[in-house]
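**Student:** What follows is a group of structures, each given as structure tokens.
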Structure P
Amino acid sequence: MKTIYIVRHAKSSWATEGIEDFERPLNERGKIDAPAMGYKLFQKQVHPDLILSSAAFRTISTSRLIAREIGYNARNIQLKFELYAASVNVIISEINEISNSVDHLMLIGHNPGVSQTTAFLCENFRDEFPTCGIACIKLSINKWEEISENCGVLEWFEYPKKVS
């Protein structure tokens, strides 16, 4: 059995004109929410074997802030340009490439892909996926390449307004 934690990046800033979407930083709320959610993961004793993150600036920042709170070495975060604005098919393809020695994967990305991937994996997931939301999904698979529609059960779904 595998576990995946799907995370939407924390709230980003639109304050700087002319900046490319890929390079948008976190805003002040995002800088507060990401470590708070990381602490929530620490309380739940979440220890991913691998953190896989979109290479966009706001997801890198989110992943590093969460990693610090859960004691994960930020140098071990794998950045993937392919996860930026990725569709369900691209996200599943990236998950398929994960080493089977990884049992607990954290994937940090963007909407609508993270919402759609969570709904793809969990038949009954219909929630809004707010910024810095985290879904914990238990998968009825032994290898990442076995991932398929409705192979998961949503264990919990947390987000900043729910935990504050």
Structure Q
Amino acid sequence: MRRVSRNQRARVTLTLNGRKVSGEAEPRMLLSDFIRYVLGATGTHVGCEHGVCGCCTVLLDGAAVRACLTLAVQAEGRAVATVESLAGPNASLNALQQAFRNNHALQCGFCTPGILMSFTDFLARNPNPSESEVVDVLSGHLCRCTGYAGIVAAVLEAAGGRVKSA
């Protein structure tokens, strides 16, 4: 990580959703703000700004992290994946997104990007989770709309490769 004084801006270059991009960031700029306001990827939402709600979760070198607790300069030279990276060709939904749709696992959608990114990481490491493991991961996210049951069902559906008809 480069050292810069408080008043200087640093050039941060990273790979965002498979594409090399760069922008200027103050030393204290959060990765969530850098992604949204400098790079223009607005799918990453900011809720509590304390790492509690999980809305800002992104993948940093493949691991789920809270972008509101990560400085932009910490992402220098690294790969960042946001919810925008999940859709396939022609904006087709991936299996996890389709399972969310099938199970009505979102309502307002504010928390959904962070939840999708957490479970993208989780399912890559644990493709056959138990319901209690899914609930444990979900406990790191706050959702005020769904009641969580649809989210748990969606993750289990995506893990099992079963896709209910819409």
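**Student:** Starting from the value -0.39, -0.51, -0.80: which structure in P, Q was log10 I(q)/I(0) by the Debye sum over Cα atoms at q = 0.13, 0.15, 0.19 Å⁻¹, for residues 19-98 alone calculated from?
**Tutor:** Structure of origin is Q.
**Student:** Right, here's the next one. From P, Q, which structure was relative contact order in percent (Cα under 8 Å, 6 or more apart) = 32 calculated on? Don't skip to the end; give the middle numbers.
**Tutor:** On the way: P: 32; Q: 23.
Of the options listed, only P reproduces it.
**Student:** If you don't mind, another one. If you work out mean count of other Cβ atoms within 10 Å over residues 83-90 for P, Q, which one comes out largest?
**Tutor:** Details: P: 17.2; Q: 13.2.
Greatest value across P, Q: structure P.
**Student:** Could you tell me which structure in P, Q was used to calculate helix-only ellipticity at 222 nm (-39500 (n - 2.57) for each DSSP H run of 4 or more, over all residues; to 500) as -7500?
**Tutor:** On the way: P: -9500; Q: -7500.
That value comes from structure Q.
**Student:** Oh, and also: With log10 I(q)/I(0) by the Debye sum over Cα atoms at q = 0.12, 0.13 Å⁻¹ derived from the coordinates and found to be -0.46, -0.54, which of P, Q does the value describe? Let's see the in-between values first.
**Tutor:** Numbers: P: -0.46, -0.54; Q: -0.53, -0.61.
The structure behind it is P.
**Student:** Determine which structure produced the value 3.1 for mean projected area of the Cα convex hull in nm², for residues 107-146 alone, calculated from the coordinates; the candidates are P, Q.
**Tutor:** On the way: P: 3.1; Q: 2.8.
It must be structure P, since only it matches.
Computed from the coordinates by the stated procedures, all read-outs in this text should not be read as laboratory data. Note that the coordinates shown come from a computational prediction; the quantities given were computed from them, not determined experimentally. Cβ atoms are built from the backbone, for glycine too; each structure is taken alone.
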